[in-house]
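Each structure below appears as structure tokens.
Values in this text are rule-based calculations from the coordinates and carry no lab data. Please read all numbers here as calculations on a predicted model, not as lab measurements. Cβ atoms are built from the backbone, for glycine too; each structure is taken alone.
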Structure P
């Protein structure tokens, strides 16, 4: 049994991998190791605020869910790294805006944060773009979008 949240996250990861971004196939779902090939994209789920939207038996109540996904764009280069990071995130935003993911009612950009690492031979610039993804499930069956 796969929660709808996992199904949605995996669909967005697949859309990014197929989306012909500058990162190419370097798209990772909840990576456990540092990246060694750049540019790269990572996707993690950050939070999911939920609210019960209907009354009635628990199993049939509608739960509105707002999944927050964070996509990190990672680039490694000496010059113009912030511009390269932002260009990659522009590609990500476009893909999220046009992806047709079953059960998803709305996708909204929800914030950006930047970070840099200067410890290696070249800076690694990371841009973290958050998206709020609205979907709903029955309380008794979180595997099914409604």
Structure Q
């Protein structure tokens, strides 16, 4: 079981360097779509971090479906990557400090019903992988 949690963390750790490599390999600025995908990843990390913190702090947490954030300005891709690095770092730091028992904590999600912390992280890893795949295609 512990190996499964480590695998989830490892998958999340790979993304920031992969994104920087993809962006820096380009001779032209990223497309509007690529910047939107980067912004969605950053925003999603921030939202998931908040939900995970709520799950680890509250006795009977209730997680609302977060609203979509306003899009980031398109001109500042390096700042967006830095914000993503920070958000991902905070998320991974929280995950690395969880006990085995914490991974099994539950919450009531507004649309999903009862959800375990590990399920929330697995869903986030799937979201992450999907966006990285789209970014690879869009930035190649």
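Which structure, out of P, Q, was helix-only ellipticity at 222 nm (-39500 (n - 2.57) for each DSSP H run of 4 or more, over all residues; to 500) derived from, given a value of -23500?
Q
Identify which of structures P, Q gives the largest calculated value of relative contact order in percent (Cα under 8 Å, 6 or more apart).
That would be structure Q.
For mean count of other Cβ atoms within 10 Å over residues 33-40, the calculated result is 14.2, so let me know which of P, Q that is. Could you put the intermediate results ahead of the total?
Details: P: 14.2; Q: 19.0.
Going label by label, the one that fits is P.
With distance in nm of label points 7 Å out along Cα→Cβ at positions 41 and 129 as the yardstick, tell me which of P, Q scores highest.
When distance in nm of label points 7 Å out along Cα→Cβ at positions 41 and 129 is computed for each of P, Q, structure Q gives the biggest number.
From which structure (P, Q) was semi-axes √(5λ) of the Cα gyration tensor in Å, for residues 17-80 alone calculated, if the value obtained is 31, 13, 7?
Among P, Q, the structure yielding 31, 13, 7 for semi-axes √(5λ) of the Cα gyration tensor in Å, for residues 17-80 alone is Q.
Assign the value 0.99, calculated as Rg/Rh (Cα atoms, Kirkwood Rh), to the correct structure from P, Q.
The value was obtained from structure Q.
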